[in-house]
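There are structures below to look over.
Nothing in this text is a laboratory measurement; each read-out follows from the coordinates by a stated rule. Since we're looking at a predicted model, the values are computed, not measured. Cβ atoms are built from the backbone, for glycine too; each structure is taken alone.
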Structure P
Amino acid sequence: MAWSNETYLVGERIRVEGERDLGIVTRLDLERGLIYVMFKRLREEVYSYPESIANQTLTPLVNKRDS
C-alpha cells in the first residue's frame, strides 16, 4: 500500500495530552478532518485533524520519513 504524506501516522504510537497511556492511530478521516486514537481496553477517542497535532494536543512518536 502506498502511503501518502497524511497517512504515515496510521498504526503509529501517539501521546495525548491529559492521558496517562500512549495511544495508537487507527484511522484518519481527511474529508471530515478527524483522527481516531485507540487506547487500552479498546477505548477509541476522536480528535480534530490537523489542529490537534498543530496545537500539540497529540504528539506523534514517529519521525516522518522522506521518500
Structure Q
Amino acid sequence: MTRLSIDRARLTHLRVTSRRTVTELAAEIGCTKGALSGIERGHRAPSPALLGKLADALDVTPDDLLLRECR
C-alpha cells in the first residue's frame, strides 16, 4: 500500500482558518484527536478514506491535501 504524503502545513492552515480545534475536526471526521494530531505532525499517514473525510470537512479535494510530488 502506498503511504500518502500530506501537506501538513496546508492541513493545519485549513483547520485553523476553519476555526476548528484538532479535537473538533477529529470528532467530525470520526478519528481520534491523537490520530489527527499525528497526521498534522507527520508521524502518521491517513488512509485514503480518512483523507477523503478530511478533504470533505475542510471543503477541499483530497488532492489539495497531498504534497505536490504525490499529486
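When Rg/Rh (Cα atoms, Kirkwood Rh) is calculated for each of structures P, Q, structure P gives the greatest result.
Suppose you compute helix-only ellipticity at 222 nm (-39500 (n - 2.57) for each DSSP H run of 4 or more, over all residues; to 500) for every structure in P, Q: which one lands on -1000? Working through the options, I get structure P.
Tell me which structure, out of P, Q, gives 1.2 once distance in nm of label points 7 Å out along Cα→Cβ at positions 36 and 52 is calculated.
Numbers: P: 1.2; Q: 1.9.
Checking each candidate, the match is P.
By the measure relative contact order in percent (Cα under 8 Å, 6 or more apart), tell me the structure among P, Q with the highest figure. Numbers along the way, then the final one.
Working: P: 29; Q: 41.
Largest one: structure Q.
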